[in-house]
Structure I
Amino acid sequence: MSRLVQVAIPTPLYRLFDYNWSGDAPIVRGARVGVPFGRRQVIGIVLGELESTQVPLNKLRAVQRIIDDVPLIPADIMDLLSWASRYYHHPLGEVLMSALPSRLRKGQAADIAEREFFVWTGPVPVPESLQSARVQYQIAEYLANLGGKSAAADALVRISPRWRTSIASLIKKQMVVCERALHIPDNTSNASAPVLADEQKHAVDLIVSALNSDQRFLLNGVTGSGKTEVYLRSIEAASAKGLQSLVLVPEISLTPQLMSRFEQRLDGCLVSLHSGLNDTERMQNWLCAAQGYANVVIGTRSSILAPMPHLGLIIVDEEHDGSFKQQDGFRYHARDLALLRARACKCPIVLGSATPSFESLNNVANGKFIELPLTQRAGEAVPPTLALMDIRRRKLIEGLSDRMIEAIKKHLDNAGQALIFINRRGFAPTLLCNDCGAAADCRRCDAHMTVHARHNRLRCHHCGSERAMPTGCESCGSVELDRVGYGTERIAQALSEAFPDILIARIDRDSTRRKGALEQQLDLATSGEARILVGTQMLAKGHHFPKLTLVGILDADRGLFGTDFRSLENMGQLILQVAGRAGREKNSGTVMIQTRNPDNPMLQTLINDGYPAFASVAMGERKLAQLPPYSFMALIRAEAADGREPHRFLLEVVETLKNYNVGQLDVLGPVPAPMEKLGGRFRAQLLLQSNLRSTLNDSLTRLCNVIDGLSGARRCRWSIDVDPVDLF
């Protein structure tokens with residue numbers, strides 16, 4: 001007798017699908033199945049058995065393939081993702097599939113790969129008769145010297161790339177045995193722990209005492225105060241109790257450096273999860289976490305969705321960073337899901353930052369988080385000196401003031417290292433005609449093309465389109481073209497001309513595209529071989545450059561006049577994060593901030609009174625305006641090739657929301673997006689705001705039940721972004 005089963009399928013439809021389940025195999029929630037969907041066969045996730053269905057039985061299709069006989073997505077992650085689907089109003093099938101590595105989404109078996117190990121079983125010492133075969137003899141000596149321990153293939157390939165032929169001969173001679181075992185990474189630490197400062201010890205003691213509880217901590221530590229050491233000690237305590245630890249970082253660039261630090265200090269199985277891994281590596285590491293082998297998982301935002309059966313500690317480093325928010329598809333916030341997961345698993349969570357988000361500071365003020373302050377830098381390091389550099393009426397040399405160049409020279413002469421920060425890549429942000437004033441614009445976006453001088457190209461940093469640098473103005477034909485503004489490429493070129501004998505490392509998305517390029521540039525920076533660093537916000541997050549004594553910040557004023565209500569918060573965080581790279585060891589650090597608004601009260605508060613005072617003033621303004629974290633927002637975006645359609649669709653949404661009368665809900669718009677045209681499509685948006693989260697959620701839930709039926713929904717691509725981190 002066939003049974004009924006409900007399956008979630010990765011489709012943009014807000015519904016689930018019913019199928020016949022034939023045979024005696026048990027129906028397992030969280031397992032993958034192959035099912036027919038339209039004319040295709042797709043992979044779906046089983047949600048459970050049904051007693052009845054509204055689909056006529058003669059039209060009900062059958063499950064064709066059962067892939068897993070145990071849950072691939074365990075119950076706790078199923079519950080987390082089901083909640084996330086409801087909260088972020090995204091179809092459950094797509095949410096569930098987003099938690100899986102790509103190979104598992106395609107139906108590959110969820111098996112950890114086996115690895116070959118080789119053990120010497122021949123006589124000791126190695127017979128001299130093998131010396132006639134040089135590689136055989138070298139491998140035999142290596143294995144014999146291990147004293148009965150096994151060696152993996154990566155050790156033998158260092159002896160000779162042709163090791164397989166030689167090892168096959170030794171196996172045939174019954175001198176070597178090949179064994180197979182699961183490929184589980186096993187790390188051995190090689191560094192000792194430093195002495196903790198009193199504030200660090202207090203923080204560790206509180207976190208360790210909270211293991212097996214759902215306590216929430218904000219580790220509010222100034223840059224260089226030793227937050228990573230607090231993480232390490234807490235993880236060591238969790239591992240000693242047989243618990244797994246999950247560490248979230250905002251950027252891939254932080255993962256290798258943090259992984260290296262952890263490998264020096266922690267024993268056991270450490271794995272990483274991020275988009276820089278290939279599909280096989282990502283699946284194997286995910287399975288190590290899901291099957292409980294991994295003691296520590298370090299990864300970017302998607303790691304919060306990885307199953308960990310013995311999860312006992314969650315750490316979110318740089319918790320303020322906007323990179324934890326997924327900006328397309330399933331638009332979740334990893335920090336917020338981490339808080340929910342920690343509560344469900346009854347494990348403590350530590351949010352770490354030198355510049356906490358206003359949401360976290362508000363949670364401390366409301367008693368929801370316990371604040372663990374680290375007010376002193378570790379060791380002999382002292383906080384850097386911050387100074388505003390007024391560049392009004394001063395001549396700039398390729399964006400650098402004469403005082404900045406003099407400061408760089410002074411620090412280089414004193415064996416220091418300088419970092420010049422400008423959060424704009426490329427050579428210049430605009431190519432302008434001096435005769436008619438026309439700019440070289442992107443043909444698909446409402447944006448100027450960025451000049452990339454090295455490749456003699458114009459590129460759009462929004463849609464990715466590019467074209468050759470024109471020889472004349474595209475409007476009037478004039479050859480008088482001026483490259484206006486500054487980017488990392490231009491600043492690095494100017495510095496190389498000013499300091500021709502100094503190695504300069506430029507670190508931005510353009511210079512680190514090749515695999516391994518980022519690690520190479522960071523090694524040059526960390527070792528001090530590169531005396532001058534030029535980069536974007538990739539350099540602002542958690543990096544430790546021991547010889548860095550000067551930080552120069554260019555174009556600091558952009559955040560003062562941003563259109564987004566978070567611009568000021570982001571500016572303060574970015575300035576202090578970049579400033580925190582200076583003077584982290586014995587040498588004192590100096591931070592020079594170029595500005596044309598030195599008297600701005602918020603900038604003065606940040607520099608003179610620090611981040612707590614800055615945040616207090618800015619949060620006071622937010623509270624008066626009833627902006628997050630004192631209210632709740634959702635953004636409904638729509639886009640189409642026809643510029644009229646998004647606006648029409650959103651007007652339908654407004655009329656639909658008016659019919660619900662669910663309480664105090666402010667509906668603002670529709671209005672064009674700040675950049676209306678992007679990638680050849682026109683965009684509009686609708687902002688929903690309420691003082692009650694339940695009101696906002698109820699409105700969106702009702703809207704999602706009918707939105708596909710609106711006439712404009714078929715002519716637009718639309719999305720719902722709950723708790724947006726920007727309004728772009």
Structure II
Amino acid sequence: MKNLNDLVTRTVNLRSGNPVTTKQEVRDYFLKTWAIDEKLYTQLASDAVFYHRGDPLRHIILFYLGHTAVFYINKFYLAGMIRERINPSFESIFAIGVDEMSWDDLDNNHYSWPEVSAVREYRDKAKNVILKVIDETVLTLPIDSESPFWIVMMGIEHERIHLETSSVLIRQLPLDEVVAGRFGTICPDRGAAPDNPMVPVKGAVLQLGKPADHSYYGWDNEYGALKVKVADFKASQMLVSNHEFLAFVEDGGYEKEKYWTPEGWNWNSYRKLGMPLFWRKDDRGYRLRLVAEEIEMPWNWPAEVNYLEAKAFCNWKTEKTGKTFRLPTEAEWYRLAELSLKEDQPEWETAPGNINLEHFASPCPVNRFRQGDFYDVQGNVWQWTETPITGYPGFKVHPLYDDFSTPTFDGKHNLIKGGSWISTGNEATFHARYAFRRHFYQHAGFRLVQSEQALELHADPYETDPEVSVSCENQWGDTTPANYSAVLARQIIEKFGSKLSDMKVLDLNADTGRLAFELAPYVKELTAIDFSARFIRLPIQLQERGFMRYIVKDENDLVFYREVVLTNTSLGEGCERIKFMQDNANNLKPIYKGYDLIILPNVLEEISCPVKFLSQIHTRLNPGGWLVIASDYNWEAQNVESDCRPGGFKQDGEPVTSSEGIAALLSPHFIQEDKPVDIYRYERISSRKMIVRTCEVTSWKYRG
């Protein structure tokens with residue numbers, strides 16, 4: 001295992017240079033990323049610890065060892081960069097992480113976790129596949145979002161994110177389950193905290209957003225453009241230190257509701273910590289838990305807290321001083337960065353702060369790294385902001401990772417800025433935008449701001465993603481001649497009648513949820529799955545909050561603002577029986593079985609190999625169960641390979657329709673009892689444009 005210093009590197013310039021050199025840089029960047037990720041887990045005391053949870057709201061540690069490798073393979077497969085999977089089972093159970101969303105699955109009973117050795121063996125195979133892709137794929141410059149090397153960089157930068165988030169989980173394991181000294185050098189500088197004066201900052205008009213032709217890889221939420229006017233303000237010269245935060249703790253700050261937001265007080269009352277999560281107190285006094293060891297409290301290091309604690313501290317300090325304190329907005333942080341940071345990574349000669357693992361494998365004193373008039377504008381620990389994350393105007397998702405950002409655009413995730421000691425790659429760049437739930441912990445602290453300007457936060461209560469909005473309008477609007485999901489639901493209800501009340505149902509294309517809501521009053525229970533969290537977060541909002549809003553395009557620049565209120569519809573009854581989940585119909589987890597009815601509403605056209613899928617679908621049904629298929633058989637739309645299409649070709653000189661091909665595939669296990677029925681599927685494009693598709697609905701009874 002290499003020394004940590006040998007693995008330090010910086011992200012790759014994707015637009016200049018020459019292809020040969022750039023390919024070698026990408027290869028080296030991948031190898032160092034892979035090695036540093038594996039080195040992180042050497043801090044576990046034994047392989048048994050991989051099966052423990054650092055945080056009850058996260059998977060066991062083993063998941064993350066497998067997840068970063070599986071991510072490459074799944075994205076390469078989706079992009080058509082590889083034709084075969086390595087291990088479909090692993091590429092399912094290690095596919096989707098959790099962020100405490102309604103669709104997250106944290107039930108360990110749903111997972112058959114493999115041996116650690118098997119995961120390491122998988123990683124070795126994945127590494128060879130990734131290197132083969134890098135070595136054999138033609139690289140042309142510039143590398144843009146449509147290039148296969150963009151997907152390679154996506155995998156690398158994703159792995160670097162988990163280097164940081166996994167270190168936070170390891171930090172929450174019991175001390176006897178970790179081993180110190182295996183991952184870098186801890187800062188030895190500890191002492192009394194310095195004074196932390198408020199420094200005036202001149203306001204300015206800022207242009208936020210990363211240019212589309214920027215030289216370095218970026219996540220979707222970084223792009224777009226937003227012009228913001230920042231008023232004059234004052235900011236604390238340093239991050240708030242442990243010593244500063246101690247005054248809040250010792251003044252009973254955790255016991256006084258008046259300092260906390262309602263959300264914060266609910267969390268505080270539930271957790272009952274009485275101090276920051278990583279603080280300890282015994283007969284020796286206060287101590288600080290680092291990733292793999294515990295040390296005497298370094299009072300001159302930054303206090304590491306969640307947003308709710310940082311906000312409570314600001315309110316406490318406001319009361320004590322008579323001056324108004326808060327956290328910086330995203331734009332105010334960028335103003336500090338504009339004044340303080342000379343170069344962006346990777347142009348640094350040396351990292352300007354405690355970042356990129358170039359200095360320490362821990363935080364360090366808040367007055368160690370000066371950047372202009374301030375300290376730690378970038379580096380040491382992340383800084384909470386007042387700003388809930390949303391996309392800049394012009395925001396677009398990347399089709400191969402369409403739910404990287406949009407699930408966090410819910411008003412519950414606040415931006416953190418500046419990076420930490422373990423932030424590397426994209427995380428250590430000027431334009432990095434990451435956000436977490438306000439009660440989550442990262443290696444994050446805060447600095448203070450004073451401003452005469454009233455706090456105005458940009459929020460998007462309406463869904464603006466064009467694909468999602470169109471789906472909402474098609475499923476929930478009233479601008480089409482007939483609602484496809486409602487018509488399909490009526491056919492199912494008429495066919496099965498009262499039998500539905502005893503049926504466990506699986507909807508394999510939840511979309512924005514209309515079919516599930518239509519069926520909910522009649523079924524025993526219903527699981528509705530969609531590949532993209534972008535879509536299912538809307539019906540979950542409808543289910544949990546009773547409404548959803550979206551903006552749909554009319555003609556040219558005109559739009560309609562729509563609101564769906566569940567009580568204003570004829571739906572809502574039985575919606576508690578619906579469980580929305582994110583998963584991949586191409587590679588479903590084994591837990592999705594034992595159903596009495598499986599519905600495939602226009603999902604066959606989106607599956608990479610319908611032939612393989614249909615040959616195995618019976619294994620997820622109970623004996624006597626039913627399969628309902630609705631499809632327009634448009635295999636070309638998703639470029640389904642010819643040998644994976646069930647029909648639409650000639651065989652032995654005779655035409656084979658998709659209906660005939662599906663019947664032949666299902667006949668060993670199913671009986672088709674009813675004649676096919678055609679229904680129209682209307683897809684609204686604008687007020688004056690609509691696509692109409694004829695979908696064939698067939699019903700199949702499982703012989704098993």
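Readers should treat all values here as calculations from the given coordinates under stated rules, not as data from a laboratory. In this text, all values refer to a predicted model and were calculated from it rather than measured experimentally. Cβ atoms are built from the backbone, for glycine too; each structure is taken alone.
Quick check for you: by distance in nm of label points 7 Å out along Cα→Cβ at positions 86 and 406, which of I, II is greatest? Please report the intermediate quantities before stating the final value.
Working: I: 6.5; II: 2.9.
That would be structure I.
To test your reading of the models, identify which of I, II gives 23.4 for mean count of other Cβ atoms within 10 Å over residues 230-237 when calculated.
Values: I: 23.4; II: 19.0.
The correct label is I.
If we compute FRET efficiency 1/(1 + (r/R0)^6) of positions 110 and 438 (r between Cβ atoms, R0 = 35 Å, to 0.05) for structures I, II, which one ends up with the highest value? Can you show the working numbers first?
Numbers: I: 0.05; II: 0.80.
Sorting by FRET efficiency 1/(1 + (r/R0)^6) of positions 110 and 438 (r between Cβ atoms, R0 = 35 Å, to 0.05) in descending order puts II first.
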When distance in nm of label points 7 Å out along Cα→Cβ at positions 462 and 510 is computed for each of I, II, the largest belongs to: II
Source structure (of I, II) for Cα extents along the principal axes in Å, computed value 83, 75, 60: I
Which of I, II leads on FRET efficiency 1/(1 + (r/R0)^6) of positions 310 and 694 (r between Cβ atoms, R0 = 35 Å, to 0.05), largest value: I
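The value 3.3 for distance in nm of label points 7 Å out along Cα→Cβ at positions 94 and 670 was derived from one model only; which of I, II is it?
Details: I: 1.8; II: 3.3.
Structure of origin is II.
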